[in-house]
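K.L.:
Structures follow.
Taken together, the values in this text are just the output of simple stated rules run on the coordinates, not laboratory data. Since the structure is predicted, the reported quantities are computational estimates derived from the model, not experimental observations. Cβ atoms are built from the backbone, for glycine too; each structure is taken alone.
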Structure 1
Amino acid sequence: MRVISGYLKGRKLFFPESIKELRATKDVVREAIFDSLRAWIVDRRVLELFAGTGALGIEAVSHGAKEVVFLEENREAVNCIKRNIEHLGISELCIVKKGKAEDSIQQFSSERFDLIIADPPYNYPSTRIEQILRNIMELNLLSDDGIIVIEHNKRNPLPAISGLTVYKEKIYGKSVVSYIRIVR
């Protein structure tokens, strides 16, 4: 597994093979996400939920994000993220937190993020995704021009959330990447 693009392009990422339920976001999906955000992401704050190996947040750093906060519940995956950011020499731009997305997101209530990116487990219930989106809105975590990007199973469409709108969706096999903004 490698960084797909940006100034860290081609650099190796470690992947904890022992975590059976962990799946990496496909290269084509990571590339498409960051191609669409390329100029916009520079100097932005990013929160990666369900961070896994940290690949999405690391891509954000590689494209010029000023800070990335990684939130992951699995201890081994948290250690993998730390190993990846140390290996890449980007520790000063990264904060790694352990916790479940739906429970731990409250710790960021005094913060604002420009990009919140999430790649939950493939069969993650849409009701739990809905709760996370509601928490993002209630806690005012997203900046005014911020974007939420969620990869999800196309059989589990995203629920409608008051105040948010899906402005773009891309299908990649069985997965959908949804781009969401605050309704103005």
Structure 2
Amino acid sequence: MLKNLRRFSAYLHAGASLKMILLAFFSQVIFAVFIIPKMATLINPLQNQVLLEMRFGYNIQQFYNLMDSLGETGRFYYKIYVFFIDLLYPVIYCISYSLLLSLFFRNSFSSSHYFQLFNVFPFLIGFADVFENLSVGYLLLIYPEKINFLVKLASSFSLLKWGFTMYNILLMLTGLFAWGFRTLLKAKK
């Protein structure tokens, strides 16, 4: 397992060129600025509800209140969003964050430092996001039938996603500050 992790980490480090980072970042921006807001408008035209993806967890009542308030058309677009757009977006942001962490850690720590392996961490965010989306998608498919356990599971994946995201931000800041510190030390020599 560790051997495969090292291999995947090395693959990400090798691909962390400025060109690839910019391409991944540009793809992420297209989703975040254009595609996702457009879908949010189709799902909830009145913009009177916060979609599940933007919540730090949710309870059963909040979940089903949202489903009820969206109506049939909103739920239809939500299915499209969950099964197509929000399954692709985690792949894009995982690659983007991993390449960025690879760049930061490559320029901050020695090649044998254990921090080099943390460039695969963003994929934990993606896995949690995908499992949340699959749970929500299934609940949308069987609506109005209710499976409360699956709502709790989806909410748990949401909490994991946001927790991992916060930790990922700390990793990025660590890499960025370490890179800056290392650059200052080299400049003094």
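K.L.:
Comparing mean count of other Cβ atoms within 10 Å over residues 9-16 across structures 1, 2, which is largest?
P.N.:
Top value of mean count of other Cβ atoms within 10 Å over residues 9-16 goes to structure 2.
K.L.:
Comparing FRET efficiency 1/(1 + (r/R0)^6) of positions 73 and 113 (r between Cβ atoms, R0 = 30 Å, to 0.05) across 1, 2, which is largest?
P.N.:
1
K.L.:
Here helix-only ellipticity at 222 nm (-39500 (n - 2.57) for each DSSP H run of 4 or more, over all residues; to 500) has been calculated and equals -25000, so which of 1, 2 was it run on?
P.N.:
Here the read-out was taken from 2.
K.L.:
Comparing Cα Rg over 2.2 N^0.38 Å across 1, 2, which structure shows the greatest value?
P.N.:
Biggest value here belongs to 2.
K.L.:
Let me ask something additional. One of 1, 2 was used to calculate distance in nm of label points 7 Å out along Cα→Cβ at positions 1 and 33, giving 4.1; which?
P.N.:
Going through each structure in turn, the value belongs to 2.
K.L.:
Using the calculated result 28 for relative contact order in percent (Cα under 8 Å, 6 or more apart), pick out the matching structure from 1, 2.
P.N.:
Source structure for this number: 2.
K.L.:
Using distance in nm of label points 7 Å out along Cα→Cβ at positions 81 and 97 for the comparison, can you identify which of 1, 2 gives the largest number?
P.N.:
When distance in nm of label points 7 Å out along Cα→Cβ at positions 81 and 97 is calculated for 1, 2, structure 2 comes out on top.
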